[in-house]
Structure P
Amino acid sequence: MYKIAISDLDGTLLGPDHKVSTQTKESIARWLQDGRKFVIATGRHYIEAKKIQEELGEPIYLITSNGARVHNKAGNIILKQNLPTDIATAICEQDFDPTVQINLFTDHQWYANFSLQELVGMTIDSTFYCQAVDLKKIDKSNTIKIFFWGERDKLDIIYQQLKQQFAGRVNLTFSLDKCLEVMEATTNKGAAVDAVLKTMNLNTQQCIAFGDGMNDVEMLRSAGKAILMANAQKDLLKALPDAEVTVSSKDHGVAVKLNAILNSTE
């Protein structure tokens, strides 16, 4: 029996409107009432994931910034992995394509070289927003992650550049075709899930995981059951060709699968 479900947010638990549908909230509530666990695992910042947790109305574990932070139900950090200061500094001092936005997360702030209305519209918590600053001048000693937002062909160039420059020292992944994420080398959702399962005294075979992007691949590979969304990135579908596919996030794919599991055990 699956005792824990772990879900990505954007393109997975959230619909195109960046909200959790009533149908999905009801399914999660039913899952929890059955004595099972539910965990959010997202590339978003903790502040935004916390907002979703509050909407669900239940204290749950939160894996955020692609595994760089894990908070328990009480809101305490149980796993913390920062991007090394020298790497964050080197990235922020480089000149990239001027149309590409460069973003940097700390525990309390979101900085960028310029603001983009496209990302402003995706914000979940209005108190957490992008601050346009000179990235060369800010303190980088508490950098959680850096991410680039732009056209895929331009991000591919940056990917190859950083891969060569910081070989073995960073984890580079595309959470969206327009979003290239940069974390410390061992930081990923899969490692964070392992930490959560250990804390709960559960094993991977008791875990089902949902995702749609390449930043979910380690998590999906480590779960006993991997479920991809119908709207998943093509690269993810290729990486996990044998994984089950549920309907899209627009059609409440997580809820559909949770309900199917619950109905089969009644």
Structure Q
Amino acid sequence: MRVKDAVIVSLITSLVVLFLLPIAFLFYTVIVNGLKVIISYGPRFFIDLPPNPGDGLGGIGSALEGTLYMVSLAVLISAPISVLAGAFLSFFERSKMASSIRASLELLVEFPTIVVGIVVFQILVLGFGLGLSGFTAAVALAIVMLPYSTIQISEALRIPKKLYEEAAYSLGLTTWQVMRLIMRIGRRGIVNGLLIGFAKIIGETAPVIFLTSSTANLYLQSFTSPVTGIPVLIYTFAFSGYQNWNDVAWGASLVLITIVTVVFVIARRMAK
């Protein structure tokens, strides 16, 4: 029996190691190549414009600004809808409307994000003439973020609802007061859900590739001005034939992976 246990433990350990090896290799490759570029160029890597082809190293200032702008605006658009929809799914989970909304959100999670970008491009860019801008890209990212945050928030509110709902009603609170109480108790779960949505969209390339400028040296000028983003910069620079662009893409990849990792760690700590 002990031999069998040892074999099973060894097999599980081997499978875990095999699973972690590609992830470790990914992080190692990005950190080694990206850190070398950032150290070589210095702190101005985060604020300078990207370089011209074959013209030495440069920064990712415009792409970093564009990414933070688009993602922040997407969160502002998506957060109120996600919180209200998540609360509705949690408090009225047995209703037919809640079931339909949850099914639609679960379908949207599996939806190819590039299709979201195409639809937003067709409606906002071609239909309303808004052009390639941070706003149109933010709308696409908000749609991508919506199902992730909403489902996470509804699940986060389910536990405090079961624990405190009956007690709250027994004290004579109205449905609206009970909802406010449960949401206040579950606010950490709400913030966690929004952070998970934020981490999901900050690295998205497919939905914004049609909605942002491929020109990387554009700082934000106005609400509807063209912008670029770190994922688009990586996509453009990594596949170019210029070594300096490839190097900048490695540095940008490290910045992006660091942001996602930090947000993920914060979300995990808040979930405990």
Structure R
Amino acid sequence: MMSPLFESLIKNSLTILADEPDDSTAMVWNEAEALAEMENSEKAIYKLDLNDKEVILEDVEDLLTYDGIRKVKELWLDKNEFGDEGVEVLANSPQLEKLLVLSLAYNKLANYSVQSLAVSPFLGNLRKLFLQSNRIGLEGLKALTESIVLANLQMLYLNINPVGPAGARILAGDSKLQSLRELYLQRTGLGLEGLRPLCESGNFQELTLLSLAGNGLEDSAVDLLCRSKAFPRLITLDLYQNRISDQAVDQLRASPNLKSVRALQVDWRG
């Protein structure tokens, strides 16, 4: 049974997500009245932020009994203590079938968590998945790329997970993740050998942002990127915390294969 304290925490952590009215209703719209109406409406949509709240497995189970959980479209659960078992409970919950955003960063999660998400019958609407700073390795990445459930993902955060070159080959190989717009691979131990399969893949045709910060890349990585036709729609390329020379930066900017890039992020050299 949910404790009054945890129920109060949930209520105080909810934010209503609602568009402002269009011009036809702007003259009669009152923010306070609209919020009150939304709270009592079946159409109310919520973001629930429980980051760093010491949420444990039993709390996750209680959370799914909360009346308003079906209206939640963004669920943020970073830095908690529910572990892989908690993620399994979330993945098997029909109450989360409207979820668009799920954040599970900094939770010491292993491959089992991703495998649970990948076969969930209820998470097919997910568009953004945050998994940074966990312990997700090759089996977890394989589950991600093979998942029909997660095929609609547009944003995937894998920063600070043990991806490495072998994980990069999984991401670059046969994959259901063909709709990604943003892929974050900061500090994942890619190196040049991890970058190579990404640059040879056909999986990233829709990608507009690629983050490769902190992966031990040097100018030889720039040669790969400039020759690659894997990222035709890329707008933002993050190469912070690598060893990229000014000459290589100029090479990136001049590359015809990266002509869509508008934000090239590299360390400033004064």
Matching 18.6 (Kirkwood radius over Cα pairs in Å, computed) against labels P, Q, R points to structure P
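Work out relative contact order in percent (Cα under 8 Å, 6 or more apart) for each of structures P, Q, R, then name the structure with the largest result. Mind dumping the intermediate values first?
Details: P: 21; Q: 28; R: 10.
Of structures P, Q, R, the maximum of relative contact order in percent (Cα under 8 Å, 6 or more apart) occurs in Q.
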Distance in nm of label points 7 Å out along Cα→Cβ at positions 51 and 179 from the coordinates reads 5.6; which among P, Q, R: Q
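No value in this document is a laboratory result; all are computed from the given coordinates. These numbers were taken from a predicted model, which means no experiment stands behind them. Cβ atoms are built from the backbone, for glycine too; each structure is taken alone.
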